[in-house]
Structure 1
Amino acid sequence: MYNIFYKGNYNWRNALFTQKTLTFLENIAENNNREWFTEHKQEYLDYVQAPTRALAAQLEKDMLDFDPFMLTDPKRVCSRIYRDTRFSSDKSPYKTTSYLIYRRPMEDKTNVPGWFFEVNATGYCYGMGAFNANAKFMANFRILIEEDPERFLSIIGNINRRRFDLYTEEYKRPIPNDLDKKIQPYYQSKNFYLICNKTIDKTLFSNRLAPTIVDGFMQLKLLYDFLWQTYSRAF
């Protein structure tokens, strides 16, 4: 399915994820039922859960350097295979991706900024953002921007936008302001997050995966700190 040619410093022998990871994720999407999963559960444990937790272990020190209050226990930051279908019209019982979520262990998960990594059958991604921020949080976010727009320009200027895509949910009516146009996608947002989207490549199948993620996260660290400053002011 995937013919990756390895060369240079990419050491595939120490890779966490393999073709078997992608095969399982593809198969669970096509056979999302209890009978199939029960028969193939060991494949999930060996080729999906184990490498995802191993990646979390590799990232743990760097994530604590970003934020010493962050939850980093591999068993707690890794996704479970079972979907919560109670409030969803989609009743398929199993997830077709595997992911990591890093944030502080707080009751208020709505406004807490977080980091993530996710792998599926056709690609992987990683990033950070304020996913479900409420109106109070975003109002204080805009106030902080207005107090020092040059600082915010410097923060977002540190992010390589060819690497990270900005995803936002904007208000129907623009909020009037005189700020730089580069700030507007953030200022007009109800919430937002930045993602580096990748198709299957040699990095996923190599020992370069964790360092690549950390390198990307470093670009987002100043924005993460800004979001926490927003949270401290709002709550």
Structure 2
Amino acid sequence: MVATNQQTDTVANTPRVSAVLAAYNEALSIDQVIHAVRSATPNLCEVLVVDDGSVDGTAAVAEEAGARVIRHIRNEGKGVALRTGIQEAQGEVVLFIDADGQDDPNEIPRLFEALTPQTDLVIGSRFLGRFEKGAIGPLNYMGNRTITWLFDRIFKARLTDTQAGFRVLRKDALGADRLRSKTYEIETEMTAQVLENGGTVVEVPVSRYARTAGKTSFQRIPHGMRIVWTMVSIRARNLAKKEE
């Protein structure tokens, strides 16, 4: 079949996608995640794994599964790892998905269906979807709800899951501001920057499962405080710019 000019233009204008996975000691789950991502992601140009100082062979397993791997010599935090991934990503659009098996790669097409030309960030909301047994504890559930409530009031948004790591982002929607997050505040900073730059954020329902391996390094009080401080500082910084 000979492609028409319209078909050729459509292919040429379709943005390439980099799937970015931040991984720390996820050797038991990352192989399955990578293969599932490769099967489910449209217009994928690479799976990029940022191995954040793992000591369990995560990098070797990821490379064997066909991912491009960037290694941090020591563990620097999820925020640093995702910043590295965004900087190194070859695609114009970045898919973020956890390497621990808690997100369902089969739901990736749902996120891309919502990525219209008018949309800059699509968040896979666990609160619009469902939590499977063992996916989240009651304290973390309430903490996520509280953080999202604060975010919506600070940034005049109407979101349900600002901390969700399962998302699709147009890189140019971040604008000129440099991401600064070191740990779990990265999702909040990313979402806030898109909104502050006039971008559009939408959510779609997704499922969240219990970990298949490993353990989280999230600490409720210190990381929760970092997330709140990130929201307040971004808003204050942008208000100061508008007054200049």
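Some notes on this structure:
- With log10 I(q)/I(0) by the Debye sum over Cα atoms at q = 0.10, 0.18 Å⁻¹ derived as -0.53, -1.36, matching label from 1, 2: 1
- Top of 1, 2 by distance in nm of label points 7 Å out along Cα→Cβ at positions 125 and 189, largest first: 2
- Label whose coordinates, when FRET efficiency 1/(1 + (r/R0)^6) of positions 85 and 157 (r between Cβ atoms, R0 = 30 Å, to 0.05) is calculated, return 0.10 (choices 1, 2): 1
- For FRET efficiency 1/(1 + (r/R0)^6) of positions 77 and 109 (r between Cβ atoms, R0 = 30 Å, to 0.05) computed as 0.50, the structure of 1, 2 it came from: 2
Here, each number is a calculation from the coordinates, and none is a lab measurement. Since the structure is predicted, the reported quantities are computational estimates derived from the model, not experimental observations. Cβ atoms are built from the backbone, for glycine too; each structure is taken alone.
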